[in-house]
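Input: structures, listed below.
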Structure 1
Amino acid sequence: MIGNKITHRMADGVRVPGTWRHAFICNGGTYFLTDLFIYADGLVDCWGLVTLDEFEQKLRSGWVATSLPDGGRASAHHLASWTFGEPRTWLTPELLIAEVRDTVDELNGRPDSTDRCLAAVDVFLAERTEKNRSATRAAYLAIPETMRRYALGDMDRKDRPLQTLVVGPGGRTPSRPEVPVTQQEYDESIAYFEERSRWLAKAPSRVPADASADSFAPAVKLYHSYPQRALEHPDKRGLRNDYPAPITLGDVTYPSVTHAYWAQSVADPEVRASVVTAETGAKARTLAAKATRREGWDQVRTAAMARLLRAKYEQHPDLAAVLLATGEATVLYDDADSEFWGDNGGRGRNWTGRLLELVRSELQARQARID
């Protein structure tokens, strides 16, 4: 749940909302008390920005700890250190990833698992079949166990009416498995939800008049890769600048965007020719790094890169399709050599990712025939 813990980060000039929660990170055998920052575009900062899939891997590897060993060493970063004694934890990797996914939905104003359950309740109340009750029970069980008591926002009854509704008369609820639900208890839960529906119907709408709430697509991360040949079926690796997708500008054909960028950056024509014919993009960069830059290159390099990226995706429709498939996602580009071009775990300016988004929007405009 977000509550009042609101933060944000800036990505490509856009304010991406987020929230945070406490967690332990196990590094070098010590458990560090820290905060997980969760953002609307599906990135989680757990000592470095990661996607939700990467976050789940870190959970299952124990980097983000949901179990704490008796006698384990703990630290709160220059505040205190201690040793665990009979520690008790409530979370499992499955529960924590489910809670984080719910938080991303909530940050985007999308229905989370609780909303989906309550929508299933409405369907059941409208048509009280066992099929609909079964769907409602499944939706209830899909709510992270730690969050179920808050599903109705009723701190007196917690989720007891919901438990009773989904198991039905004679069923046994998780909170009282030893006692079957009576018909009276079931009728009371039905009455509870009917009254709740009437109350909600009378509540004033909170939807903005212009319905202008923003949402964020899950970010796409372009990891380091060193492709030696073009793929038969290109995936996101084809969006890397050193991917072997030749581009022709004027009377020169460059093996990749990386070759073209570094060739255009150098002042000496002979060095430029050597860069063009370099075996790999990495070797092209090494050759260019030893040469003199063209005058004013720093001021024009983003425009030069934008021109090269446009050429790549105009001349390679298969790669343009891969780029278009990223939709509206923020594109995070890793670049070990440059925090100007790379995002690099949130430390860089991510200019390559930003320009890929620009070219993507131009391709989308072309598809929509917007001049």
Structure 2
Amino acid sequence: MPVSAGIHESITEAQLLPRLIRLGPNLYGAAFTLMKLLPATYILQRADERGELGPDTVVVETTSGTFGLALAMQTALTRRPLILVSDPAIDVHLHRRLAGLGTRVEICPEPAPVGGFQEARLRRLAEIRAELPDSFCPEQYSNPDNPRSYAVVAEQLSAALGAVDCVIGPVGSGGSMCGTVGALREHTSHTRAIGVDSHSSVLFGQPDGPRSLRGMGNSLWPENLRHSVFDEVHWCPPGQVYAHTRALHTRHALYQGPTSGAAYQIARWYAERHPDQTCVVLLPDEGYRYQATVYDDEWLAAHGHTLADQEPQTEPVTVERPDQADDRWTRIDWARRSYDEVHGTVPRDLRPLAERIAS
């Protein structure tokens, strides 16, 4: 019996590319089941091709979110051991699923004085690797195979939509936005990139601080984040994000996570004001991990985000410097500048990880 072309070798292969969905006259959503499957699978495949994964190699990574789940799925399929270093903010249901896939999860109980939990996790990661005779770290924040993996998404968008004028998406490691837009600009240099960040994230120049939003923002500067890719940056407060996550479900029956809601908020605003442009919003993962939080009215109310009382901003506040941004929906014309060209950004610690750990 011949094998259908629609049959995939694995669940990870079947879910690599997003579904393209029309959300407005000129707005399209690239809705992923689990976006991090794309870089996780690509990084491990490329490492295997280079001979970096031997029969006894242990994969070790730091993550508290979906990149860890993607690695766990792929390593379970390839029967390879995986150790993930995380922190207390990891979702209990995600933790349970990782354990079910055979992953060993280590929790760092306390944040580092500088760099928070992400720095503490990096330090523990280095300790674990020093104890192992043979290990491989995917290093999603610095591995260039992360952004390279998104070239297939750019190909998919171009084949389906032709010239893409603007891509809007959340920023965490920098891989999805920089990779997708970079590949698109090989043919359409005018393609705009709008990055969506959370307040108290250092990615685009704000001081590090507590963040309730997961999946975007960072306490450290990833090497894969190329600031000169971005035309605009928006910072979104949690209440706005949760409201638009629920609106994405109510209006389009798309059950996505809060990073998708944040990107949808900005994308809808931008697309309505630029009706002559073809816009694409990246929607990173489905919302099933958030059933007890974002999709639970009691949880929202307990955290001060009752949707009935929510008065969403219809326009962002525009600032000239990151240090002028307050806790409202705020935007800046980044204008494809490097980090150091933008005034009002917090100083960066550009020392290599090994040097920071030794200090």
Structure 3
Amino acid sequence: MALRLIHVGLGGWGGDWARNAVPRVPTVDRVAIVDADETNLATAREKLQLGADRCFTDLRSAFERTDADAVLITASVAAHVPLAVQALRAGKHVLVEKPFAPTVAEARQVVDLADEAGRTVMVSQNYRFYPAARAAAGLVAKEYVGPLGLVRVDFRKWANAAPVGAHRHYQLVHPLLYDMAIHHFDLMRMVTGQEPVKVFAQVTDPPWSNFNDPAAATLTITFDGGTVVSYRGSWVSSGEPTTWSGDWHLECEKGEIYWTGRDGPAGATEADVLSVRHLPGAARAAGVIGGDQVEVLDPVALAGVEYVGRAGALAEFARAIAAGDEPESSGRRNLASLAISEAAARSVVSGQVELVTLS
């Protein structure tokens, strides 16, 4: 039986979810949509060709008039916690867009409530569900080129074209650390298989930036397995743009793993690339050609991702509920990703290395 889903938050990104992510997952049945903004609701109703009996301006009405198992929350970040709490108290499972909550403390409250209610709460960290990222994590886990050491991640985008004050993105607090880098922080945890311990962060704001808060940062993140990640990210970079996942260089004992991905339309995997450069003379895994040549691997074949991106997150949510498992980016597991953002923001203010804490 498909998971019966109420989708709340049908604005720009939520509307894209409704059109390009939810329909791709056959194990989910969207039984209702909710948006407090009547214009958003009317637009979504027309595009999705839904009857008035499935469209609501408040979540309570949707609960009263539909039979649902779960709620998908793609509203603004400020609404994530109140909506999740309302859904959990109504006995529903919850899938919420990233970032999970404004603070780790608020996110933990939702996790604790989900535990009390015996319900699943999951955060849609959709970059996890692309083949290159998952294939890289697999190579690291089996030490394909030896144990992992240093990791370098670069993210560059030019999101600075609109005039000052003309884009809501410019108004965000820490627009890189909270709104974008949360994807990369979560990928760091997945790919390395390690958990963060401490962070040192410096933000920069070039004179041409139209953002209120600094839109670029450099971070050093230390993980509990000894791996150190050097991260450079920018919304206002004049350099060659990376993919949304960024450019990843993973230095291992016997070579380097390079990967990138997540670009183009929803579900596209053409930008996913994975290669390994072997050190000369290093012992090889079975079937690997000797020498120092670069070995180009097929991330799609390696990872076997059936549902990509947000569809992957939604499919994992439905699977975990049906199986009674904890999803891989559950609210509890996602606390550490959010905690990196929080520690980085503290480091910006203190000028010191800050511990990553989940309390």
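Read the figures in this text as sums done on the coordinates, not as results from a lab. Keep in mind it's a predicted model, so treat the numbers as computed, not measured. Cβ atoms are built from the backbone, for glycine too; each structure is taken alone.
Sorting 1, 2, 3 by volume of the Cα convex hull per residue in Å³, for residues 142-269 alone from high to low puts 1 first, with the largest value. 5.2 is what came out when distance in nm of label points 7 Å out along Cα→Cβ at positions 126 and 230 was calculated for one structure; which of 1, 2, 3 is it? It traces back to 1.
Determine which structure produced the value 61, 55, 44 for Cα extents along the principal axes in Å, calculated from the coordinates; the candidates are 1, 2, 3. Matching structure: 2. For the set 1, 2, 3, ranking by FRET efficiency 1/(1 + (r/R0)^6) of positions 70 and 318 (r between Cβ atoms, R0 = 35 Å, to 0.05) places 3 highest.
Consider the structures 1, 2, 3: one of them gives 19.0 for Kirkwood radius over Cα pairs in Å, for residues 54-261 alone as calculated from the coordinates. Say which.
Going label by label, the one that fits is 3.
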